[in-house]
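Structures given as structure tokens follow.
Just so you know, all these numbers are worked out from the coordinates, no wet-lab data involved. All of these numbers come straight from a predicted model, not from anything done at the bench. Cβ atoms are built from the backbone, for glycine too; each structure is taken alone.
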Structure P
Amino acid sequence: MQQPLLPVWVVGTLAGTLGWAGRHGYDIMTVGHPHAPDDMPVGVEAWREGLVSAGHDPAQRHCQFHIRTFVDEIAKRAHEVATAAIRRYDEISRIGRKEDKPLPKVYDWEGMLASGRNRFGNPDQCIQILNNSMRHYNFDTLTTTFNFGGISHEETKKSMRLFAKEVMPAFR
């Protein structure tokens, strides 16, 4: 067996799952888009308590936050592309999980952006949304998906470039 072991990351939100990950000394990844900020603290706190109870140093473990991102120079265009892609992504996910419950007819887009659950807009808006994520979710590592819900390859590349050039420097 390889020594040292490769890091293990556990994805989840529930206290039972994340508490188990903490007791085993694993890093965790949480996903913002399906979960309001009020749903997350219990699981992350259970992970931290699990780390401490098993003698693991929480300062040596990581909580990753994953979010969907689309950046465009024009805020209205970013909204149109991203909201359509999120709906497609959610529908495909619902079908893949064999859920009978239909998607909501109306999404609370403003609420999602205000809490940092999804990130789309022009670069300045995306900076604000990332600040919202940091305020509402407790994480030390950020990951993002740019290619979701059928966004074209060219649009994805453009979004990634804008993110790297205009958004990332605000957090260095």
Structure Q
Amino acid sequence: MSSENITGHQHGRHAGREDLTGEHRLGDMVQLILMVVFLAVWILDSFVLEFSTFLAVSLPSFIKWPVGIILLVSAFYFARSGLKIVFGEIQESPHVITRGAFSIVRHPIYLSAILVYSGLFCLTISLISAAILIVIILFYWYISRYEEKLLINRFGDEYRNYMRKVPMLFPLRLKRDK
């Protein structure tokens, strides 16, 4: 990707929105495929075959359920806040969004998806689902990096400064030596 021309793609009902920078052209399709695969595997493994859920018995429900529910509620916050800011408001003068969920992570909508899958995993501890979750996290990291190149091309130092202050996908930031 380093040598190719990076341009954003807007499609569907967001086409023509000059305030939106763009997204990977395969992002929506791959997200849908990964969702279907994860849910099918999670449901089959957790409730029918129970092939890789053997660790679930060693973790009590009073731990699994609250953690799973906290992750799912957190997912709702990040999805609602991120979607409302990006798609619910047309910016008259486009700029880097740094408020709401965007003050916590640079890609709150992608984080919300990861939290949903993580929450479902916590409820049943399906190890096969965990393997798919790792693939999903890597995919979101990849498309986040792609979209960040678009944002740097559009906003330059304003976005680079934001990147230095706010973590990409997870609200945990390790201190780096300068």
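If helix-only ellipticity at 222 nm (-39500 (n - 2.57) for each DSSP H run of 4 or more, over all residues; to 500) computes to -19500, which of P, Q did it come from? Answer by label: Q. Can you spot which of P, Q the value 1.1 was calculated from, given it is distance in nm of label points 7 Å out along Cα→Cβ at positions 27 and 51? The read-out comes from structure P. When relative contact order in percent (Cα under 8 Å, 6 or more apart) is computed for each of P, Q, which one produces 24? Only structure P yields this read-out.
Upon calculation of mean count of other Cβ atoms within 10 Å over residues 83-90 from the atomic coordinates, which of the structures P, Q produces 16.9? Structure of origin is P. To test your reading of the models, identify which of P, Q gives 21.6 for mean count of other Cβ atoms within 10 Å over residues 67-74 when calculated. It was calculated from structure P.
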